[in-house]
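Enquirer: What follows are several structures.
What follows draws every value from the coordinates through simple rules; no lab data is involved. Not measured: the values here are computed from a predicted model. Cβ atoms are built from the backbone, for glycine too; each structure is taken alone.
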Structure I
Amino acid sequence: MKSDREITNGVGVTPAIDVSGLVKAYGNKTVVNGLTFQVQAGAVTGFLGPNGAGKSTTMRMMLGLDRPTDGRVLISGRAYQDLDEPLRHVGALLDAGASHPGRTARDHLLCMARANRIPASRVDEVLDQVGMTATAKRRIGGFSLGMRQRLGIAAALLGDPQVLILDEPVNGLDPEGIRWLRQFLKDLAAEGRAVLISSHLMTEMALLADRLIVIGKGSLLADVSMAEFAAEHGRNRVRVRSTEPERLRAALERKELRVESAADGSLEVYGADVADVGGIAAHEGTSVLELSQVEDSLEDAFMRMTADSVEYVARPLGKVA
């Protein structure tokens, strides 16, 4: 039988995380509704969705903290409760505040290590990995949120697991810490581990994730590579600004191109590239002040995809429903 370390991405290989028909209901409210997806080793997978989409509940069911109403989750082919010494198979950060404030960082990790028969030397290794060697003997109660996040990541790494499940891991980190974590997680995936990250920071996901799983109202909306997501849900367009915008607009529409007016007076043209729009403007004899290709950000594409799944919608100042 293959060990967890031998499980790698590929056809017919056991997924690192296998979610199948997952349902979680609280009374009459269903928060996870028939969710099915897989997370493979060797990649960073972003787990995205609006508030209330069911991400945290799904992650808790992955770790045996909540019992599914229906369906199942397997970690490297086994249910979490069936894993021997689970910390050696899957490491998780769900709540950076879940540690005794009176303990030192080192003592907190030592308690976890002893409970899982992990050598004490491993504690010092993970403290060094997350940059906390100098603060190892400080009490957790005096830590900033960013330091608690680093400690939570150290705890997730303690058993040297093949699978990592991290909920908002960059929360509270300063720019240096975010940059460190980004590269650190990429390096872990490059070692053949599966890294699943839930985050609301779309710009960070764009820099970090290889693959995206997007859910809304407990159901799967997308399970694609980052490139596929951008191609399918992005809205690439050409921005053009002219001295005669209405004349140019009419010329573009005669070519059956969709044209929208932007707030700054420029035109946004869909279904054409820069050369097409420039050629039409030149043929029309209109002066062009700006001509550029515009690509949607991951945040733009995500907001558009999940627009119907947002539970709480704030309104701009001064606007009343």
Structure II
Amino acid sequence: MVLWAAATLGGAWAIRELAQRAIVRGLRAPRVPHAHVHDAFGLGSDRVRQVCIPAVGGKQLVGWLALPPQVSITPVPAVLVMHGWGANASMMGPVVPPLHAAGFAVLLVDARCHGHSDDETFTSMPRFAEDIAAGLAWLRQQPQIDADQIALLGHSVGAAAALLHAAHHDDVRAVVSLSAFAHPAEMMRRFMAGKRIPHLLLGWYVMRHVQRVIGVGFDEIAPLRTLPAVRCPTLLAHGIQDLTVPVEDAHRLLATSSNARLLLVEADHDMREALAAHAHALVTFLHHAFEPATVALKPQAH
């Protein structure tokens, strides 16, 4: 009887372990191959160079740094760009030309488990935020970069991670959020509904296990909670035809922050190409966000 009970418990434990591994494996981000980076960024090879960035746990991130011509004269403001889930740095290429033309350096980073960066057992929005922090630390060490004038631009999970970082650090001048969701639990429910995973039977367990694996509750990292703590100017850009993250999420986020403004774009969730028509608004927002630092650096009259 005792042996039967032990065998039953052991079998249940094994099934649970297999189920939990299957959950992590099933939610793993796919590695999408890079396009030719110089073509993706729309700049000559002399303006973009590949870099390696130290990350958490001895891992290495791969990134691409695009420098404007005036960098040889004086340090320039910079924008760190983080892609979304299952994407990579080259897929953020359309944002580079207008930022580069405006005189900004642009650092595009592959998050861990994405693109050419190192692998991990799993990735998550908090780990995206760790990779953003690693990219910022590397940028500040570059002599061509004005360390006091750096902004973040992220897409989807990358946008939520940018807000998460900015909520806990006063080290960036602005955040540009593309297609951010309001709450990861809602995003997970939409994802599981699309996979026809019933929430009452299995979905709740998947969500509980994911939170246990990443080490933090969804409520704590939700943009609805982090955005109100972001003290720098924030631009929420969102596609009106977004079926992955409804545009209502952007309106809900806007209502939580006095530092945020909303830019609605005729686009779906993958709105990067559509941003070209709004490049002036994006660049103007960043210039205004950097102005206080510029004024502070001016010599005082005596």
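Enquirer: Relative contact order in percent (Cα under 8 Å, 6 or more apart) computed as 20: which structure among I, II?
Expert: I
Enquirer: To which of I, II does the computed value -1.08, -1.13 (log10 I(q)/I(0) by the Debye sum over Cα atoms at q = 0.20, 0.21 Å⁻¹, for residues 44-123 alone) belong?
Expert: Structure of origin is I.
Enquirer: Consider the structures I, II: one of them gives 18.2 for mean count of other Cβ atoms within 10 Å over residues 84-91 as calculated from the coordinates. Say which.
Expert: I
Enquirer: Starting from the value 22.3: which structure in I, II was Kirkwood radius over Cα pairs in Å calculated from?
Expert: I
Enquirer: I have 15.8 for mean count of other Cβ atoms within 10 Å over residues 100-107, calculated from one of the structures I, II. Which structure is it?
Expert: I
Enquirer: Can you rank I, II by mean count of other Cβ atoms within 10 Å over residues 156-163 and just name the one with the largest value?
Expert: Of structures I, II, the maximum of mean count of other Cβ atoms within 10 Å over residues 156-163 occurs in II.
Enquirer: Shifting gears a bit: Among the shown structures I, II, from which was the value -9500 of helix-only ellipticity at 222 nm (-39500 (n - 2.57) for each DSSP H run of 4 or more, over all residues; to 500) calculated?
Expert: Going label by label, the one that fits is I.
Enquirer: Of the structures labelled I, II, which one yields 1.3 when distance in nm of label points 7 Å out along Cα→Cβ at positions 132 and 188 is computed from its coordinates?
Expert: Traced to structure I.
Enquirer: Also, quick follow-up: Out of I, II, which one gives 17.4 for mean count of other Cβ atoms within 10 Å over residues 68-75 as computed from the coordinates?
Expert: Checking each candidate, the match is I.
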